[in-house]
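**Student:** Structures incoming, each one as structure tokens.
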Structure I
Amino acid sequence: MDRLGWAGLICCFFLGSTLVFPGAKKERYPQEIAVSYAESPFNIQLMVMKERGMLETAFREKNIRIAWHHINSGAYQTQAMAAGSLDIAPVINSISVLLANAAGNRVEIAAMVSRPSRTFALVTGPGGPRSIQELRGKTIAGPKGTVLHQMLLAALQTEGMRPKDITFISMDLPEARAALLSGSADGALQAAAMIIRGKEAGLRVLFTADGYVKPLLATAVRPAFARQYPELLELYLKTQMEAYRWILDNTEAALAIGAAAQGISLEDAQELYAWNGMDSRFTPEDLAGMRADAAFLLEQGMIVQPVNPGDFIRSEAWAATR
């Protein structure tokens, strides 16, 4: 082939590359999506999705793996998102989302999950405090910067008490329970199945979130992931909605999955499901509640500047329907 022929061939190659590669680049997806797994308090749609392999099936056609990360703490989930090691948090409490955004770590809500007010409680031992007033001077253990922590502060406030009237030790739920049982704490913040197990062990529920806070559990996404792969976020939310519908159509089977995942009886799973408040649509009342929570956190010194929840609630959260 003469020099002109080679030049033409090379020119056609690069022209073809220009036409093909931009389109290919748009279709390029990550090899895996990092998703957190938090079964507590009783996140039945998440347990169903994981145990039935629903995400793996949904993303298989795109050759994307689902990398599960067991992170039950909302604070740790937002930290992982800030580090870029977590893309989607299927279940996270709204307080952790507020705290993260107030600290400059943007985390966006993409869907509602549940409103489980009865699944959060402060428990004490048989001979422990029997009223909120009796918590004065006592040691309380539980996860800091969570809806449970907010519940505790709100309960103290209703009795004219301040955070400094107690000694608060930050630790996760199993550690808090162990601290209470060993006598190194006078009360423990607990959730869902751990409340049931605590009562079976002789512990007493001093109060629940009812009347103090309105817990909201939501699905959150790392903003950079949502911007770069909106179609993948859409596919995730579609799959989560399929899990909701499957639970409604196969409640007994879903409860069996939840009971096995948490190591509880089917009767206990039924009780937790009744407490769950499962939903998928974010409402104006939810937004009003989050704004009240943000004001409370500012008043309590848990955040240092105002934050507007409406700024980080995605349109998908409003559009989702059961």
Structure II
Amino acid sequence: MKEKIKNLNEGVKYMLLASLMFAFMGAFAKLASQSLPSLEVVFFRNVAGVILILLAVWKKPFTHKGGKPLLLLFRGTMGFLALLTFFYLIAHISLGDAMTWSKTSPIFTAVFAFFFLGERMSKKAWFAVFIGFVGIVFITKPTGLTLSKYDLLGLFSGIGAALAYTSIRELKKYYDTRAIVLSFVGIGTIGPVVLFLISPYVNAPELDFIFARFVMPEGIVWFYVIGMGVIATISQLLMTKAYGATKAGIVGAVSYTNILFSIIVGTLLGDELPDIITTTGIVLIVLAGIMVAKEK
């Protein structure tokens, strides 16, 4: 019993620290985005991951059987696009709202796992999904049937991440975890380079979250970029430790403290506090995410 309580405390502690680090990562990304396009911020975020994964593979080569290259490509592409929209949101809306959009992914993951992987969902899980969608309506505050560009990108950041997470459940049967992560950070590094090369020939201001010209970081911007990569890596390690220490449902529920930390850090950077309607939406999404995490 004491061992279980100790593991629980360890898992909660690691996830709280991971959530705090992730909020700081968002802060560094927001600061870097004042000088760099979001596409470039994503590039620097992923380069650090590629280096770390390749070092790990060099020390211990892959031993997986493979066999699902298209699914691996799909995982990497969806993860990259979801991260791209997420970082664009960080640059243009409050940090708390951007993080809330990213935390809708478990709700969409539960639905995709039901339809694509045949995973069963209880009545409580479906009720949680319903609450989550009500929360999304509160955040978007749609006028008629129209949504803002940021609302659409926010929805995609959650849906894209959910598709990536759903594919991981299948990929884990065939690939080393490092290979799955490498597909994400690898495409997240190559993708921006390709888009940078194409961007001079594209005139589409509304697609500024995809196409942008490379800007060489200068001065303190290098500190923001390097800090973002280091803190993101620390957050990932702490998250891994958290899931290894206690039940995924408990850790997943605690991960929603990331939204609170992000709102606090965001206000320190000058973000306005969310209004009552947005706050209600955030609370509903957190409640839905916790319910889904407990069910899983």
Structure III
Amino acid sequence: MKTIAITGVLGYSGRYIAQEARRRGWRVVGLTNSAGRLGNPEGWELRPMPWSTKECVLAGVDVLINTYWVRFSYGGGKHAAFSHEEAVRNTHSLFAAAQQAGVGRTIHTSITCPDATSALPYFRGKAELEAALEASGLPHSILRPAVLFGDSAQESILINNMAWSLRHLPAVATFGWGNYELQPLHVQDFAEAALDEAEQTAQHRIIHATGTERYSFRELWKLLAHAMGIRRFILPVPGSIGYAATSVLGYFMNDIMLTRDEIRGLCENRLAVPGSGIGIRPLSQWVNRHADALGRTYESELARRR
């Protein structure tokens, strides 16, 4: 039985990938810094992340699947501090550990439209890591997803909190005219794509892991409102005003709803790529199936990191 190591196995996408790997007959090892903080109901074999130990945590591993990253930099307070720069350094350590252990293949999660020249650290950091993986000589695949949604409304933070806004606010907004697009992908489709790549033998592959449906930001508001049976004005506002409004809401919800960089990334149309995407679970069907549950509670990104 071959062994697959998966980062974030106690979290969101890593959990789906681990379950799919077990279904396909892999022995699963989870890499995490959250042992003891998050539950392990699946009973995964857990090892620490390589940057937090001197152990060779990837010994005996045939394939590594990396989902580790941070959505935004955060300076701390009630929750642990984290940053894009730290995530880049840690991922370099992960690749070095894979080289040291002789891992046969690495599957790395990147982002749509990585860009080494971008002013946005999320997209710039992802581009740096793609280049580092290429330079490492490790046989690898790179998956480039945009927005993931899961089996439940609560697993899909962006979409759920858009629905929460529709339920609780008299109007919602787009940043500018809202013509920039998103291609959401179901996390199970993402997990299956990751395991398909784990079974590949090609030296270097890049997969645009986006959904088969694409929506402008305005169309996404309309899709949610129609499925939920809610009528709301959708107002175009300057990005600075939109950021101020989400900051105020985030303050009251003890969360960061969206950052300036995330708004800029949206407006630069970085969450969609040409082509039809992958997957068999379209967002439109998922929204209709979960319409009654969407937005009933607010889902905090920071609360997940406490």
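**Student:** Of the structures labelled I, II, III, one was used to calculate helix-only ellipticity at 222 nm (-39500 (n - 2.57) for each DSSP H run of 4 or more, over all residues; to 500), giving -26000. Name it.
**Tutor:** This value belongs to structure II.
**Student:** Given a value of 15.4 for mean count of other Cβ atoms within 10 Å over residues 115-122, point me to the structure among I, II, III it was derived from.
**Tutor:** III
**Student:** For the read-out distance in nm of label points 7 Å out along Cα→Cβ at positions 43 and 243, a value of 5.0 was computed from one structure; give its label from I, II, III.
**Tutor:** Traced to structure III.
**Student:** Shifting gears a bit: When distance in nm of label points 7 Å out along Cα→Cβ at positions 147 and 195 is compared over structures I, II, III, which one is greatest?
**Tutor:** III
**Student:** As an exercise: relative contact order in percent (Cα under 8 Å, 6 or more apart), calculated from one structure in I, II, III, equals 43. Which structure is it?
**Tutor:** Structure II accounts for this read-out.
Taken together, the values in this text are just the output of simple stated rules run on the coordinates, not laboratory data. Keep in mind the model is a prediction, meaning the values are calculated, not measured. Cβ atoms are built from the backbone, for glycine too; each structure is taken alone.
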